[in-house]
Structure I
Amino acid sequence: MIKLLILDIDGTITQKDQSILPETLVALRKVVFSNPEMHICLASGNVLPVMFGVRTILGVGESLAGENGGILLYKQRITSYFQKQKTVDAYKEIEKDLGAVEFITNRWRETSISFILNGSYDFTKYEKKYDVVIQDSGFAKHILNKGQNKGFIARELMKIYAVSKDETLACGDGDNDADLFEVVGMSGTISNGSRSVKERAEYVSEKAYGDGLIDIMKHFRLLEE
C-alpha cells in the first residue's frame, strides 16, 4: 500500500513549456480523493514561493520540499537543512569565468543557487573548491551543498510520516531525481526522463510529461484504468 507519494513538478506534472494540462489537474485531484490516507509531497528544485502557488492551483501537496531537498514546508513550518553561502561563492566564480546567468528566483532561495548556462561544462574544479555539488534538472543548473538532494529529503519525509521505503512512491524526470529513486521502494519516470532516472526507475512510461504521470498513477493503481 502506498502511504507517501513524492512528486516532482517541472517536466513531470508540467509540460515542456511549464504549463499544466487540464487532464493532469483532474487526474491528480482523483488521486487525492481516491487515496485519502496517502500523504503527498511536492519535491522540486524550485523555491517554496513558486511551489506554494503550484500547490494552490493543483490542490495537491500536503508538504513541499524545495531547492532539491534543502528546505521543507510541513504543517505551516519551514525548515532549512543547509546554508546558502558556499553556493553563492561558487556561483560568483562560475558567472565570472563562464558567463552564467542566475535565475530571478534566487532572491527567494535559502539553501542553493540556480543558473542558466547553455552547453556542457565540467564543474569539478568549482565543486572541489567550494565543497558543493552542481546538478542539472533539465530546467536549470543547481549549486547545492554536499548531501543536499531529493534522496535526503525523502528520508526526512519517511521519518515525519512514519512510513517505510516500501510504502513510498516517487515520480520524477530529471537527473536531480536519481538520488530520490535510490531511497524509495517504488519509482516511476516518463519518456522525457533523463537516462539516469530511467536506469533507476521501477517503471518507465512510454508517454511524456503529464500524460506520462497519469500513466504512472495507473500503473501503481492510484488511478483506475
Structure II
Amino acid sequence: MGNSIRLYGRSDGAPALIEAWREDGVPEVFPWPSPRAGDMAIFLAAWSEAPTGWGSRPLRLTLWRVRGRALSATWRSAEIYPHGLWASQLAVKGETVFIRYELRYPGWKPGCDVQSEQEDTYRVEPGTGRLRLVTRQLFNGWHRELQAAVTRFFAAQEKRDAGEMARLVPAARVRKKLPAGLAPETACDVHNPDMPRVAQVAASAPGENGRRVPWTLWWGRAASGWRLSDAAPVLR
C-alpha cells in the first residue's frame, strides 16, 4: 500500500481538503517559490520507491498547479522517461530540478560500477509553467558504446555473420579461436581508469559434461569504435 498526499486550501475562511491521492512509494513535496499569476500554489511531487541496493531507486516526478480548488499536472517525468527513471540523485533548488539516473541499455548489469549515467537539468519555461530540459550531461558514456559493440558481436556470432564479425574482430587469429556457443555472462566488466581504451568482458562457452567454461574477452577502443582484440578461457 502506498503513501498519500493531502492538499488543503481554504473555504469560507476554514481549512478544506482540495485533493488527496495515493501512489506507490514515499512522497516528497517541493513547493515552488514563486507561483504564477492566478496560481494559488505550484509544487513538485517526487515519489520514490524501494532502493535497488546499488544506490538508485525508481522515481516519479509531477509538477502540480493549484488554481482555486482545481489541481492540474503541468509536467510528468513518466512522459519524458516512459521506460522508467532510476535516479541516484535528485536536487531541487528554487525552480531548477537536477536528476542523475541510470541508463539501462543492452549490456547494462545491475549493481556494477562505472556504467553510463546521465544528469538532466530542468528549469521552468516562462509562460507555460512546464519544466524544460536545459542541460544533459553523460557520464561513463564509453560503457554504453562498449556494450553496443559487445551486443552486436554476440548477435553476429549467433547468426554466423562473417562480415560483421570481421568488422568487430579485425584480427583473423582471434576470430579463429572463438568457440561456438560463446555467450555473455553477468559478471561486471573490468575497466582500469589508467587504461581507458581497454576493457574486459566476461563470457562463457560450452564445456564438458554440460558445464560452461568461463572466457575473458579483451576489447580495445579504436578510431572506428570498440573492437575485440583478444579472447581466452579463464585458467583455473
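Identify which of structures I, II gives the largest calculated value of FRET efficiency 1/(1 + (r/R0)^6) of positions 67 and 211 (r between Cβ atoms, R0 = 35 Å, to 0.05).
That would be structure I.
Out of I, II, which one gives -4500 for helix-only ellipticity at 222 nm (-39500 (n - 2.57) for each DSSP H run of 4 or more, over all residues; to 500) as computed from the coordinates?
Only one of I, II returns -4500 for helix-only ellipticity at 222 nm (-39500 (n - 2.57) for each DSSP H run of 4 or more, over all residues; to 500), namely II.
A value of 4.3 was derived for distance in nm of label points 7 Å out along Cα→Cβ at positions 59 and 171; which structure in I, II was it taken from?
Going through each structure in turn, the value belongs to II.
If P(r) over Cα pairs in 5 Å bins from 0, in percent computes to 1, 5, 11, 14, 12, 11, 9, 8, 7, 6, 5, 4, 3, 2, 1, 0, 0, which of I, II did it come from?
Attributed to the structure labelled II.
With FRET efficiency 1/(1 + (r/R0)^6) of positions 11 and 99 (r between Cβ atoms, R0 = 30 Å, to 0.05) computed per structure, which member of I, II shows the largest figure?
Largest one: structure I.
Could you tell me which structure in I, II was used to calculate relative contact order in percent (Cα under 8 Å, 6 or more apart) as 9?
This figure was derived from II.
Values quoted throughout were computed directly from the atomic coordinates according to the rules given, and no laboratory measurement underlies them. Treat the numbers as computed from the prediction; the structure is a model and nothing was measured. Cβ atoms are built from the backbone, for glycine too; each structure is taken alone.
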